[in-house]
1. Check the numbers for distance in nm of label points 7 Å out along Cα→Cβ at positions 57 and 209 across 1, 2 and tell me which is largest.
2. To test your reading of the models, identify which of 1, 2 gives 3.3 for distance in nm of label points 7 Å out along Cα→Cβ at positions 89 and 233 when calculated.
3. If helix-only ellipticity at 222 nm (-39500 (n - 2.57) for each DSSP H run of 4 or more, over all residues; to 500) is computed to be -11000, which of 1, 2 is the source?
4. Of the structures labelled 1, 2, one was used to calculate Rg and Dmax of the Cα atoms in Å, for residues 217-280 alone, giving 12.2, 36. Name it.
5. For P(r) over Cα pairs in 5 Å bins from 0, in percent, for residues 81-248 alone, the calculated result is 2, 8, 15, 18, 18, 15, 10, 7, 4, 2, 1, 0, 0, so let me know which of 1, 2 that is.
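Readers should treat all values here as calculations from the given coordinates under stated rules, not as data from a laboratory. Because the structure is a prediction, the values reported are computed rather than measured. Cβ atoms are built from the backbone, for glycine too; each structure is taken alone.
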Structure 1
Amino acid sequence: MKQKILLLGAGGFLGRHLCDYFLSQEREYDVVEIGSEKDAFPPDRTICIDTAEHDIARMIEHFSPEVIINTIGAFSRVPKECFDVNAFFARSLMHAIKDTAIQLVLIGSAAEYGMVKEQLMPLDEHHPLNPVSDYGISKAAQRFYMNAYHMSNGSDIRLARIFNLVGAGLSTKLAPGGFAERIAKLQKEGGTSMHVGNLKPKRDYLSVHLACRMIEAIMAKGAAGEVYHVCSGYSIPIESLVTDMLGRAGMSDSILEVDEILFKGFDIPDIYGSTEKIAALVEIPRAEMELAYTEDLTALLKGAGVEIA
């Protein structure tokens, strides 16, 4: 019998890719996709519900899922928006399943760690949370709610703590998505320069397709109350990322102009996670990670309208 999954946030970047991943394995999963009316993907199979107003308990009762995966999230400069979605909505889900056998998979973020010392990396899942942004703080609050519900009710809640993803449809609010959009514009309209902020920080990037495999493993083989990193286990400079993207578009990195006005007031120099815990659930060789990263970086560019050289 297929395992029934209620996938929340089906219209978002990660939600779309998870939908496709699970539905490509039709013999194993029966996926109910919940998106919002503003999402255009995929209209033929997504049920549109305003989860902010909908009675969550009734929604769960109606669909009777065995697993809920919540990919709904807010990356906003408005603190209330971050907390309403990332912390309080997630808490509402936890409360709704507390007396059931339903498994809940939550999506966390490396932003929960905040500033970290280089000598402590790669970070493991037990590293103290010290977020420095509203987004990171709201995601950390989700983690604390998870711990409370698991400890007090025995709820089967698991958290996939994601570092940085690349793939088609990535938000332009995130560096790779923003670079892809600007490269496409340069190709279309012409131009001799691309103004950028600080390119020295290093980040842990992972193919979104491999992230889907890791999330499936957390769902199928993980343990209740546990956190698992979804990451590559190594970091690259943002400068290398954008230079690579320009090269795929047949453009030279000589067009890059660093503008200090674009620098963030606070930027974490380097962060990458340990893959030891997730590798116990699904082992992915470094060569496969690098190949998938390359393919999804190209898919990101093509999705933004970039012509690949």
Structure 2
Amino acid sequence: MDFLTEGHDENFYKSRSFLLFLQHQQFYKMKFQPYTHSEAALEERIAQIINSEKKQGSEKEALKTIFQSIDFTTLEAFDNEEKINDFCAKALAFPQQKPHLSVPAICIYSPFVRQAKALLKGSGIRVATVACCFPSGQMPFDLKVKEVEYCVNEGADEVDMVISRGTFLAGRYDEVFNEIKTIKETCGDKAHLKVILETGELKTVENIRKASELAILAGADFIKTSTGKVPVAATPLAAIVMIDTIKEYFEATGKKVGFKPAGGMKTPEDALAYYYLVKHLLGEQWINPTLFRVGTSRLAGLILDLLQ
């Protein structure tokens, strides 16, 4: 007797547990194609895509989209209740300034989630938080689960988890998969899950591809490049590998997974590069905050200035 024939009543077959089972069955059947592109070939492709996209459409409209995709973030050791009050006030003030645009979410440490939810109530701005021993990922797994349970119970709309890079680099891929899968189940229907790969530590195209596959197959709603806490954050090279993986998965299953580059963006041109890659490879259907976010809070004010 297997999972499907264990004598469950009809309510079971309408339950979340059964739906998750079906999803995981689909995941296990999905076989990604070998990814054999060299760094040099990918860099050439990136340059061609960006040059092509620059010639099309309006840069101003692209910057508007980017602003409306920013996860406005403060993740500092010195954050406190007073700073979160000011930070939320700043997020709420953006729509009052020309050109009257809002960010889709703020991202903060978990002790401040409940406070932020109250301050942002009715604004449409979601509250994201980081988890699984951000940024290192070095914590016993049962404690990671408890941390995510806390985040969800506090009201987080989104959870940005870090993978265990040490475990991944040791080749224990099943452990990484199972961690992500369990965290996704812990989030349930209450919080979307973004999975941070920390591509600057994975380093190679092969590793970034493998981590992207694992995260997607384990149920990630988004895959995200970086924590922003290590020297090498988002890069177009890491982005194109991740976006290619999202595209292949979508074409095989019909399921859309979001993409978030985070950190390392110093100029609007840096952010535009990721917009161009997503638009070119995944199409207009991905150019919205449901499937495209950007971790570049430092550029929020500069982009607004350019849009005046």
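1. Between 1, 2, the highest calculated value is found for 1.
2. 1
3. Computing helix-only ellipticity at 222 nm (-39500 (n - 2.57) for each DSSP H run of 4 or more, over all residues; to 500) on every structure in 1, 2 gives -11000 only for 1.
4. 2
5. On the way: 1: 2, 8, 15, 18, 18, 15, 10, 7, 4, 2, 1, 0, 0; 2: 1, 9, 18, 19, 18, 15, 11, 6, 2, 0.
Traced to structure 1.
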